[in-house]
Structure I
Amino acid sequence: MYEDNQQAMIDALHQDLRRSKMEAVLLEVDYLINDLKNTLHHLDEWVQPTHPAKGMVNILDEVVIYNDPYGLALVIGAWNYPLQLLLLPVAGAIAAGNAVIVKPSELSVACAKFVVDMVPKYLDNDAVIVIEGGPEETSQLLKEKFDYIFYTGGTNVGKIVYEAATKYLTPVTLELGGKSPVYIDNTVDIVVTAKRLLWGKFINAGQTCIAPDYVLCTKEIQDQLVDVARKVLKEWYGEDPQKSPDLCRIVNLRHFGRLETILDASKGKVAIGGNYDAQDKFIEPTIVANVTGTDKIMEDEIFGPILPIVPVANAYEAIKFINQREHPLVLYVFSNENNIQSLFTEQTRSGSICMNDTIMFYGVETLPFGGVGNSGIGAYHGKASFDTFTHKKSCLKRNFAAIGEKLASGRYPPYTEGNLKMITALMRKRHGPSLKFLPYLLAFALGAGLSYGIFAWNKVKK
């Protein structure tokens, strides 16, 4: 479906968000294709039952974990990456063996239509069904019983989904968001840092759940960053950014109005940009300097092309600032000092952490992606997508060998002190076989092998 309809996907993304071909291909179309290729390459390995380690008491038994599909999964997508954030988890659900109800976001009209038109042409209509509609239809869906619910979107709606799931004790993955901070110190290459930061912020016009939400740095670094950013943004988007083919638009007027309110409240602190055009749903890439924690721009996730800078004295003050707020989906740290990187890794909590870049960690399929606390529950990407939609069914397989029953018979009444000591010795957890038990282990193995041989021989004779 992806390979046959790449241009249709690019066109739909342009229609909904005025997404450039470069961003459409890298962030959605090619991303989906590569994810699915990775799944196909490894699926035969992922589905295999696993055999975890076992203790002495189960030395003759088989210990297995099977990968079971949950059953019927509901996947609710988001409007900001309307194909990737919907179809990536759908692929994981199918790979794990589930049937899926697919609910695209009604705010991305063209992409929703693509999903409605194309999915039934390529996938089993009895196993994968697309449901159209808005909040009313979603509310009706959430009244039904599902075996798993996967939701991507805002925290407020995520709470509604979570509450609905409790009716049937349905497990959930909630991919939410939050204000993802960036810390920058004075050991970095400020030009490279600025480019990596600004790219991560302004792709998709900042409408990215893992976009840098605000920057923490000293006033000295703030001044350097603003000077470099002014040159970089002019180089990228020209004298009139509104004419640039590489800048997306805000998805609708409601979201535009929210961002307009933030901009109007920040007018006195705008260092770069600040212009907007409601008719075109255009907001210029904007940097707001000398922001404080109580400013309006710091109240909620921005989800737009506006980047505030909050001056702090040092890394310790930055960590204190971060820890006073909800756990973010991702934390970005720009520093060449290992001790500073370790400080943020050890002293903060976030869904993910990325050093000296933005966004790029999202493309590493071996890294599970997900939030913590208000930024989400659960994770996916790569094998984690398969695991998310898989129930790990544990199994103990015992046999009827005489030696095994003899050893286990001590659990039966009448209980004796000797039997208790024998069973607790067998069940005792050890870090590798202790040498003092080696003679007993060898005798046990010899006895078990001999008993099994006699048992097999008698069976052959019969």
Structure II
Amino acid sequence: MTKLWGGRFQKSAEQWVDEFGASIHFDQKLVLEDLEGSRAHVKMLGACKILSDEDTALILSGLDTLEDKALAGDLEYSTANEDIHLNLEKFLIDEIGPVGGKLHTGRSRNDQVATDMHLYLKNRVHEIIEAVGQFQGAIVEQAEQHVETIVPGYTHLQRAQPISFGHHLLTYFWMLQRDKDRLTESMKRIDMSPLGAGAMSGTTFPIDREMAAQHLGFSAVYPNSIDAVSDRDFIVEFLSNASMLMMHMSRFAEEIILWSSEEFRFIELDDTFATGSSIMPQKKNPDMAELIRGKTGRVYGNLFGLLTTLKGLPLAYNKDMQEDKEGMFDTVHTLMGSLPIFEGMVRTMTVRTDSMEKAVSSDFSNATELADYLASKGMPFREAHDVTGKLVFTCIQRGHYLLDLPLDEMKAASPLIDGDIYETLKPRTAVDRRKSYGGTGFGQVKIQLQQAKDLLGR
């Protein structure tokens, strides 16, 4: 088959070489974006009198026909035509005749593919932001039900202080809010039009790049034609933001996995989001959470893969850049699979408040309360820390907890301790007394919940 660019060549590549160089098996995902970009380009060519009104109308009609076929799954792509751009151009020529060859006037595949990817990410990032918002909504719903549910808080995976479970859940809301902010801010770089930059130096045709950008809904046009075709920063930024988002989900997934274990028993996942064992009948495995944790690695890999591809490239376009798409497509697919799954896991999980209450009453996570109590009565905090630590050690030796110690033993450790210490050491009291802004006190968690709802427009 003669290539659309083959006039200078005397030999055709063997099929296996064509297949190695082709990208149509993955860049066909850009079919609708490519058609959209072509329509805008042709409308601009017509308005600028570079194409006649008749040719413009005929090409636009052919592009509409190709879109209908694409949506119906009736286009049969060929590796001989390499990529989505040449495949569609060949389809157009077959559909409307030689005038279809005028589609590429004043345009190169270099600015064409860059335009496609800007359009693709512009659409998908909006969808991802919406999915993150839905996930945040599920977190808010669970947190609102568990403002006054007490759970051990951990540092170093050791019990640290009692906290509101709602407060713990809202931690992930704010992580996701930053992810949304980063994705939203990145739209400034995504929402730019490379169309009309040509292969690298613009074109001799009297085109109007701003007009084409307006047709596509872009808010800006690249001011430098070389930068327009060689820039992949917007994809790297997306992959970086996606990696951060996946990292946050992976951290949450790790806690979901721990909480649902027999050792914790803090939650139970809905059957929809768990699987069984092929050999052990009793098992209920948190496979969806584990998969999200695992898929984080592939998103990181996509980021590092593209950074490595771009690292040594001279300006402007190089065939290496064909490797920019699969990782981008895979990352979008991974995010749009992981976010609804995680939303569903959180929305439907059962919180075992009895296990949480038992856990928080059988540990020393209230030890800081005793140290703070002594400090509030004038004892230097470092001394209060030492007194409390010694009382904790005494309890460990006897196999009981601070609330089990008789008052006379506490007073022997420090005469500053009075009978009100038992109320102070109660987990519920310990949590609710933390009233500093952003703290785990119930009132503060309710304020935080309202802030979260306001951000979600609820």
At a computed 5.3 (distance in nm of label points 7 Å out along Cα→Cβ at positions 132 and 340), which of I, II: I
Source structure (of I, II) for helix-only ellipticity at 222 nm (-39500 (n - 2.57) for each DSSP H run of 4 or more, over all residues; to 500), computed value -20000: II
Winner on percent of Cα pairs over 19 Å apart, for residues 244-307 alone once structures I, II are ranked, highest first: II
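Laboratory data are not the source of any read-out in this text; all were calculated from the coordinates shown. Quick caveat, the model's predicted, so the values are computed rather than measured. Cβ atoms are built from the backbone, for glycine too; each structure is taken alone.
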